[in-house]
Structure I
Amino acid sequence: MLGAKVRTPEIAILGGGIGGLAAAAFLHRAGLRSTVYEQAPVLKEVGAGLVVAPNAARLLRRLGVMGPLLRSAVRLDVGWEFRRWQDGTILSAEDLATACERLYGEHTYTVHRADLLEVIRRAVPEGTVRLGRRCTEVTVRDGRPSMRFDDGEVAGADVVIGADGVHSVVRGVVADPRPAAFSGLCAFRALVPGDRAPSFARRRAQTLWIGPGHHLVHYPISEGRFVNLVAFAPAGDDSVESWTARATVGEFLREFEGWDPRLVDLIRAAETPGRWALLDRAPLPRWSRGPVTLLGDAAHPMFPFFAQGAAQAIEDAAVLSRCLAEDAADPARALRRYEALRLPRTTRLQAVSHARSDINHLPDGPGQRARDTSFTETDPLVTNGWIYEYDPDVAMAAEPAAG
């Protein structure tokens, strides 16, 4: 005997970045419709490069977007290549060319953020995204959320997903709305045209130069047309939290004065760098309240030292879509399940990413020498297997039965 047909919930997603669009794409794949409200007038990623590790590649392939992404992605041969700041001595390096697929069934890639956003957007049905819609308030009355926008429009939904970043409006509905704290660190980011980059930086390698109070990461993106740089240093009084804030090449160089001349040459070849302050938030004890939940940086902003920010948002999207599809009659219960599945993992990643800022920035001395020795005794690709082997389908199949 067939039961009553379950009404498909109206799902609103606030934020049209990688996490928000991934949520819309996975929901569509699960047979659910959503509306994405994005405050920008056009969909674009301002950032530069990011690493697509096996846990993210696995889900992008499942979403059907890895094929298009591979047209511009760079498949890494070497990763976690740690170099000493002063002379470039290689402290350790990982063979990603063969070991990564053998261990995790996927390779590791680097991509331009805009390329990743575009391929995910193509997996979202036309008409899903509403641009130029800045939400100023989310409220819940009688179990149903509503959103108010800056032009006065009010829209309702059965479910609201806050994928609206570290300054999330939605976060205030489910948690203490206190602002994020400044971490004391700032990040420089820049692109170097491939034809201007030194040969060592054009290799299919993710390289990390570590030194006192600073570290710098570089890798090729966009089929090697650019080398992506991101560097971390103590934040000055003029650092602001903005992806569009600018610095000068001279300011960037001053932070790395005295470092290996090859690295200095790479920085000197950079186009206009960006500089922004890293914000710090303690992990949340909960992400959801009734029919409202959080995703990506809105739920679990993390330092970028494990290159997992975008990957965790994509994982959130995959798990959330399944939870809602499997319990469409009770969205609040589906969101509680989503939170229970995801919160422990992302909290752990927030913690290890936070700790890495101290490890990478040790001053020269006994602690630094012990750290460098430890690089020769550990295998990051294996040690961090809990990150790269993750599969939402496996995790959900293994969850305890409801009591």
Structure II
Amino acid sequence: MTANREIDSIVQRAADGGRISSEEALLLYTDAPFHALGEAADAVRRRRYPDGVVTYLIDRNINYTNVCVTACKFCAFYRAPKHSEGWTHDTAEILRRCGEAVELGATQVMLQGGHHPEYGVDYYETLFASVKQAYPQLMIHSIGPSEILHMAKVSGVSIEEAVVRIKAAGLDSIAGAGAEMLPDRPRKAIAPLKESGARWLEAMEVAHRHGVESTATMMMGTGETNAERIEHLTMIRDVQDRTGGFRAFIPWTYQPENNHLKGRTQATSLEYLRLIAVARLFFDNVAHLQASWLTTGKDVGQVALHMGVDDLGSIMLEENVISSAGAKHRSNLHDLIQLIRTAGRIPAQRDTLYRHLRVHWTPEDDPTDDRVTSHFSSIAIEGGGVGRQLPLVEAR
């Protein structure tokens, strides 16, 4: 209970599973007491997941190219076509990295890259088919609506044809990549050459209709208003009402290094945690909420477990994009499990579809593979400039 009856009423209704409006969500985000907000969000989590399990994933983010025509102002990873630091990995190198991931227990790969001016649907068909043939046990949770729209444009085909073809080639799930901020004003400010938020969601709807589910994301801290943050959530919830294709929502914070925005605005940890709690209350139709320890740090990630979060994300055996912009947080299998356990939760390894692979009911059940460390061999190409200042560990 708080001193504000209106806020009390909204918080209680949301905690009980009722739907709140965008206006009500904004009021909670800006004015609700922090602890009351977190308690309500955690009540929703407990009702959804009464067993107290918090999941994690082992995967590898493999970048096939850093060449991109979109030139987003917040991105430190991309290089323009014909830039001397531009590169593309061949299929053999991608498959080598997939093999390392399988050896370390990964169940998923996220294949991502820039919007290469020459890569149409056929490129992605070949890429996904090659990975699926070599490692059928790996779930290909990859690319995002931006890449789908780009490949369709390069190949001169519809969004629907592009989705159908890459699904047939082996794509299992679409990442929420490229969402950034969906409302028009902040999106145009940070990514003027990228598709609109409405167009991004249109590609998601097409994929959902064809049985390809996805995650949804949000990047906080590039100058958007509180109202625009809630508008972003609303746009996702509206699509989810129609398709039911979003498995999880994953907000993360803008990283300020090596990009054109240069950290002029950033989201605080408190803003992030409040957004996490409001998201759990607002998304009555999205099953899972994931914390981004990679961008906020492991301490904030653990606090998020008390704000409605039921998934702590992945031990990324490789990650170059956000790391290029300054995300220096690292983890390993032991650390991630301990974060979950010392928060009073039960750790469980999951797959892409959030199915439990191993539940660590007691500490005696915890795995002890010291090789499973985030950012293992986190470098895109030797001497290529990506992550050159990070403490790297070579895979071989």
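None of the figures in this text is laboratory data; all of them are computed from the coordinates on show. Note that this is a predicted model, so its numbers are computed, not measured. Cβ atoms are built from the backbone, for glycine too; each structure is taken alone.
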*Of the structures labelled I, II, which one yields -12000 when helix-only ellipticity at 222 nm (-39500 (n - 2.57) for each DSSP H run of 4 or more, over all residues; to 500) is computed from its coordinates?*
II
_Structure from which 21.2 was derived, mean projected area of the Cα convex hull in nm², options I, II_ = I
*I, II: which one has distance in nm of label points 7 Å out along Cα→Cβ at positions 81 and 97, as calculated, at 2.3?*
II
*asked:* Going by distance in nm of label points 7 Å out along Cα→Cβ at positions 209 and 289, which of structures I, II comes out largest?
replied: I
